[in-house]
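The structures come next, written out as structure tokens.
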Structure 1
């Protein structure tokens, strides 16, 4: 049976954090508020709990969850190195809506799924989340929703989707928006954008001038107003020609005549 705590109430917040810490230590799932959307979290070092998280969301090992931390020291311990840009990005944007992908430390004893030797790390800017993470240590956290459904921005929405699969719901009120964090891959020479999100590219470029942006082969370039009007004129002309052709079919076409004997 799930328990839900209103973190706007001091007593419930204290009780909820204590219950959430106990649940995480026991390998259970908890829902917590963040500065983007609500998160579904477990102990990052408990493989069975991570498997339960993926199952609750309806996801496979090919979609490993990111890891939330409550301090920069905790983040550094998860990585081989912060690289050329990691520390500057952390100093500028953490806590906040930026997830950074690093090479994972080879000494880690965990199983987040098919990570290909990497780890996605973020420090959220939310007091309840930070308080919990500093008590539990790093948590594997994904958005609190079923796969393919909208991310929850309230504890109620998360509870509707996930139900009693969750031990503790920490209700921190509505999230400020429904935009997920921006994800930047720092495992290569040039930082690469993996997901556009709450933190803009312009903001990132203040710290990292060169960013490899994804390109969609099927995406059409943005049309100028003149090109849009030209395309509309061509479409209208084609529609008029098609309509005129339909209205001028020859009524005495032999193909329209009844067959002999009809």
Structure 2
């Protein structure tokens, strides 16, 4: 009591408990920081331990780049990474074509079933991946298709092209319809007007959708697990198989490279989408 009574008014103000909007801002700021720590602390630890010299990945025993070297010398992992790259590139191209053309047709031609088609196209974006994987496996078995690169690509396109379609549709809503009309008045055919006038205006959205489709295909595990074969196994499948055996220091190095590559793609995609607005 004697200490509190001898405190100056300025010192007393310093220890005042925040109330009102200030307390709410402090609470929300602290909560946001806690959420970010919860989400990204495991990733930071994983990247840090990818440079750990210990084989057990439990105690820090020094800095090393040995595990990164071993990743580049592992032939099965490199082959799986090559499969992932090929599948991601092909599925991205197909997703861009289907998403762009589909978005343009739904925007240009309005008919009774337009909303129903848009809803059906958006279902793969919200459907649980395990349900999609099982349904694709049953479909391929019923159609007599052997699992391999073609089935993996079909599965990846199924859940990737709606993201391109949504991105292009958002861009089309702000597009001036007079651009196409002017091109048609100048003698261009509808196809030529679309390619020379509409597509350049949609390029930022197309690029953003392509980057998102590539990132989704590159990281996909569950749908790939149900649609792949041994010869077409992707990098996530190989990583999943290695993780089931036990702790492997190469997984930390490989996961760190995976995280960095995915983050770069996603950030660049967000930047391009921001420019397209």
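Rule-based calculations on the coordinates, nothing more; no lab input. Values in this document were obtained by computation on a predicted structure and should not be read as measured data. Cβ atoms are built from the backbone, for glycine too; each structure is taken alone.
What the table below lists for this structure:
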{"item": "Ranking 1, 2 by relative contact order in percent (Cα under 8 Å, 6 or more apart), the structure that comes out highest", "result": "2"}
{"item": "Source structure (of 1, 2) for helix-only ellipticity at 222 nm (-39500 (n - 2.57) for each DSSP H run of 4 or more, over all residues; to 500), computed value -10000", "result": "1"}
{"item": "Label whose coordinates, when semi-axes √(5λ) of the Cα gyration tensor in Å is calculated, return 43, 34, 18 (choices 1, 2)", "result": "2"}
{"item": "Per distance in nm of label points 7 Å out along Cα→Cβ at positions 36 and 244, the highest-valued of structures 1, 2", "result": "1"}
